[in-house]
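Enquirer: Before anything else, here is the set of structures, which you'll find just below.
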Structure 1
Amino acid sequence: MLNRYPTVDDLVPVARRRLPRFSLDYLEHGAAAETLVEANRAFFNQISITPRYLRDVSDIDTTTRLFDRDYAQPFGIAPIGLGGMIWPGADGLLADAARRADIAYVLSTVGTASIETAAANSAGQLWFQLYSPRDEGMRRDLLARAQAADIDVLCLTVDAPSRARRERPLRSGFSMTGNVTLRTLSQAMICPRWALELSRAGFPSFDNFQPYFDSSHSREQQVKFVGDQLARQVTPQEFAEIRQLWPGKLLVKGILHAKDAEQVLALGADGIVVSNHGGRQTDGAPTSIDALQRIRQHVGPDQLLILDSGVRCGLDVFRAMAVGADFVLIGRAFYYGMAALGEAGASHVIDILNDELTQTMRQMGVTRTEQIKQCDVDLDKNKN
């Protein structure tokens with residue numbers, strides 16, 4: 001498989017042929033003019049690392065220690081809401097792939113598998129990404145369910161104070177309600193594999209919210225209910241309450257400003273996920289990797305920083321760690337893999353990333369992930 005599809009970019013054209021247009025646009029879209037989606041990717045090319053030679057690199061170990069446990073890789077699978085709308089059954093496939101590869105998988109609050117189902121499939125690899133609901137009772141119940149499922153890491157997302165303006169999915173007919181129109185039906189009909197997988201997996205829904213829906217709610221009412229609960233800003237007081245309720249590790253996802261990083265760490269966060277939501281929330285924010293460097297300089301070397309947004313290959317993982325990340329989350333690449341190769345796709349993407357990262361470590365003269373931050377890095381912002 002690595003010979004036929006040696007990079008994630010080799011999977012992209014295959015995935016684009018197999019996905020209905022509305023699913024593809026939902027996967028690839030960004031907010032407004034979508035310039036930040038491209039900027040996230042382009043910034044990595046501005047980072048160069050000087051190799052060191054005359055070193056023994058015969059034994060490469062990508063194991064990464066995080067929260068008193070070892071993961072096989074310094075990267076995990078990022079949360080994407082409504083993943084089952086992109087590729088049917090996506091959350092279950094990702095949980096299975098993460099379990100087999102011994103990497104972290106972050107389930108979204110608005111994923112299409114419940115906390116309980118994903119936790120059973122992932123066998124200890126699962127993190128939970130929380131969009132904090134407006135309703136306090138629902139918030140407490142989601143936290144209790146995650147704790148009961150033996151989830152140790154909570155990712156509280158704070159960068160969605162309002163619904164994003166995402167024009168491209170709207171133009172292609174994407175709807176969270178699942179309403180079938182002539183346009184969406186025609187798109188699905190020319191993608192038979194996607195349609196077959198949908199018939200097997202069933203139409204995706206907000207599985208984590210099923211206990212909170214009224215039995216009489218239509219799908220449109222369910223979508224409105226979820227949107228009304230989640231499109232809001234988390235306050236410092238609410239964060240403090242969540243910190244008190246959550247006994248495990250607490251990450252704050254969506255931080256881009258050094259002062260915000262300082263604030264949430266002071267309030268008790270165990271680490272920060274530096275993220276611009278993959279360019280999906282606003283088009284005017286800085287790239288995540290640029291923000292990461294500024295936050296690292298501000299908070300010092302000992303605070304846990306995880307990078308999310310724009311990562312597509314093992315070299316990107318290496319570059320992110322070289323400029324200050326302790327760990328990396330990757331989202332879209334795994335959906336390209338599933339769309340291109342079905343059930344085997346997520347595992348193949350892990351293999352690609354591992355192969356690229358291992359080769360990069362060997363080429364740069366490092367044998368352990370903790371050595372990557374010691375590399376000599378140059379940043380050329382005029383380089384595309």
Structure 2
Amino acid sequence: MLPPQNLSRQMSLSMTMQAIVHCGPISRASIAKQTGLSKQTISETVRILTEDGWISEIGRTSGHIGRTATTYELVPDAAYVAAVDLGGTKVRIAIVDLVGNILSEKVEPTDAAGGEPVARQIARMCREAASAKKLDYARVKQTVVGCPGVPDRRTGAVHYAPNIAGLDTMDFCGAIARESGTQVMLENDVNLAVLGEHWLGCGKGFDQVAYVALGTGIGAGLIANGEILRGATGAAGELGYLPFGADPFEPESLRVGALERVVGTHGIRVGYKACAGKDLNVPSIFDAAAAGDTHAIKMLQLVARTLARALAAIATITNPDLIILGGSIGSRAEILRDVRSELAACFPHPVRIETSALGNHASLAGAVAVGLTELHTALFTNGARGAEVMLPEPNEAHYRMASQ
């Protein structure tokens with residue numbers, strides 16, 4: 001813990017910075033009114049923040065009787081966050097400023113080798129994304145990686161991520177930190193998605209939210225009373241292992257999950273081929289259903305009914321205000337329509353269900369939210385107990401437009 005005098009100074013810096021982040025341009029007198037700090041303390045904290053390059057003089061107040069006053073605002077590019085959405089097929093990188101605005105973005109197929117090569121790929125993509133927009137990579141202070149499965153904060157490994165090889169046998173977090181030269185946090189990608197929707201998407205204003213991502217696999221992010229619900233080992237929301245869909249006692253169900261074997265991408269393709277005798281990718285199965293293919297229609301009805309059972313389980317246990325569907329399959333309008341119908345038929349209480357407002361940027365937005373919180377905490381509170389960090393408000397169009 002910091003010595004008392006340093007703790008007091010850190011709290012003053014934090015309060016001053018929060019006032020500038022959320023109300024800038026703002027004068028020292030206005031900061032004093034908002035924070036309750038003395039004018040002498042405000043003058044000192046403003047001097048420190050200006051000299052260190054975190055804030056700058058932006059102009060002078062006008063429209064008031066009496067002397068004008070200097071106003072200050074945050075320097076957004078004083079530091080950056082790298083937000084990473086790591087999936088089984090794609091890696092998406094965004095470099096954002098201190099306000100959360102996306103400055104540069106890059107997408108690549110995930111390195112099939114997994115493990116260490118993926119760690120190197122993430123670091124390389126971060127550097128290339130910064131270079132593409134002539135951003136100083138040395139200012140990237142924090143990297144947040146959303147990944148499938150359950151990150152182990154003790155070992156840096158990621159468990160229950162069968163679609164990316166080798167993450168469970170190495171310090172994946174440490175490898176990214178070593179390659180990128182930044183502080184690194186790993187978080188479950190669906191947890192980040194629900195945080196992103198809660199911050200900037202259709203979950204704003206709700207304290208009880210569930211986000212269900214359905215694509216290659218299936219998982220849920222749960223917000224209860226405004227906080228992420230992780231469970232004892234961080235595995236809360238691993239919906240793929242719900243014991244229905246396929247036989248949960250078969251060895252493959254222990255590896256992948258009984259539910260995921262039916263509603264995930266691979267399960268849908270296998271199920272369609274078994275009844276139709278031909279192999280189609282999932283988008284083509286949706287197209288076939290729209291064209292009247294009875295095998296495709298029945299397969300997607302099975303997916304909707306099985307998914308509705310999973311949502312009924314979530315609604316029974318957590319009673320959310322809202323369930324958000326995302327992922328390449330979950331975000332389909334046909335799935336939303338059919339799941340609403342099936343859930344109403346098997347669950348006695350109405351449940352509000354919507355598709356993701358942020359689309360493929362939901363996890364990225366959540367990574368930004370976590371990264372900005374960590375960065376502002378590290379820079380301006382030094383972990384001081386009681387120092388509140390409220391996220392700035394970025395241009396939401398950066399996330400919604402990019403997700404189309």
Structure 3
Amino acid sequence: MVLKRLFIAVFLFCFISTAAQPPASLSLYAERTGCRPAIEGNRVEIIDDANDFYEEMIESIRSAESFIFMEYYIFRDDTVSTSILDALAERAKEGVRTFVILDYYGCSQHLEEKGNRFNTRPFRRGFLQPYIDSGVDIVFYNKGGILPRNHRKLTLVDGKVAYTGGMNVTDLYINGIAGVGKFWDMSMRIEGPAVQSFFAGFVRMWNSCGDQPLTIPVPEAPAPAGDVPLIILETQGAAIHPNPEELFTALFETAQHSIRFISGYFNPTPAIVKGLKEAARRGIDVQMLMGSSTDMPPVIDKVLMRRAVSLSKEDNFTLYTQPGGFHHEKVVSIDGHLILVGSLNMDRFSLKTNHEMGVLMESAELAAAFDAYFDAHAHPDI
């Protein structure tokens with residue numbers, strides 16, 4: 001009788017504990033973090049091929065009728081950047097208002113006449129001037145400064161379609177890096193009501209870069225285009241709640257079965273390490289993917305790898321390393337159900353100082369696509 005009662009008590013405890021943790025969802029996440037509620041009715045296409053990404057983006061730019069907003073950490077004087085700037089200039093000549101924000105630090109090594117260690121072409125003196133003369137408005141964020149950096153990636157066309165994620169604007173994504181290898185990354189195309197929300201963030205960033213405020217009216221929210229609810233996460237280091245550490249650790253806490261992630265520069269803070277360890281120790285299957293190198297100097301590569309290897313010593317934590325290149329993606333998948341794609345690295349710049357942007361989505365279909373991508377790179381020989 002005593003054993004029977006003990007069994008019932010243990011069963012009820014386990015049942016209640018499980019019931020107390022509802023499945024991960026955007027509504028639960030928003031409640032825990034203080035984020036804005038999810039926006040329903042969106043269509044999202046995840047793009048992991050750089051050629052496809054740039055071709056789609058240029059096609060959207062060429063179809064613009066009212067305005068084009070772009071902000072990127074890096075533009076380079078190469079084929080991809082030139083193609084995009086040419087498309088912007090064409091639309092500007094037709095009366096489309098075009099605005100580009102570039103991060104000064106991110107582009108600084110390409111504003112000099114000197115080359116760089118990747119042998120990519122720097123901006124030649126006066127390279128941008130013909131585009132400015134054509135009507136393309138270009139500003140630099142934090143010109144002359146080092147921190148904070150605008151690490152966001154965004155293209156917004158007519159308030160109807162948005163592109164965001166991890167990809168900058170450079171041939172490196174197509175041609176790879178000499179001495180490093182391939183350059184893997186992931187971005188996305190978004191259509192639907194959520195697209196309107198990118199407008200205000202761009203205007204705020206533009207207005208912080210100079211004394212020529214934007215006066216474009218806020219466009220109406222597009223009609224529903226799909227079935228993906230999402231939350232747009234815009235952060236500025238640790239200064240604004242919820243900050244990136246809070247956003248990541250809340251994701252880890254909601255996981256009930258699995259966490260799969262790629263972080264281009266893995267240099268986590270103690271809070272991130274703690275969140276991942278606690279997840280692994282409560283039985284969550286934690287899997288991380290990284291490349292065999294980054295675009296950083298070799299000594300930094302070793303530091304980044306050491307951080308990941310140290311965590312992989314935890315039970316339930318598996319590290320996959322793919323040779324032959326650099327995984328620049330910034331993606332987290334939770335329970336095959338929630339997926340975060342954006343510019344947020346799990347490094348101290350993204351977590352503590354940078355302006356960043358991410359999109360958290362509730363979609364088994366998109367999460368499954370990422371899982372297939374993850375598996376293909378984690379086991380490239382299968």
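Read-outs: derived from the displayed coordinates by stated rules, not from any lab. Because the structure is a prediction, the values reported are computed rather than measured. Cβ atoms are built from the backbone, for glycine too; each structure is taken alone.
Enquirer: Using the calculated result 23.5, 83 for Rg and Dmax of the Cα atoms in Å, pick out the matching structure from 1, 2, 3.
Expert: 2
Enquirer: Separate question: Just checking, which of 1, 2, 3 has the largest value of mean count of other Cβ atoms within 10 Å over residues 199-206?
Expert: Biggest value here belongs to 2.
Enquirer: Out of 1, 2, 3, which has the highest value for distance in nm of label points 7 Å out along Cα→Cβ at positions 55 and 303?
Expert: 2
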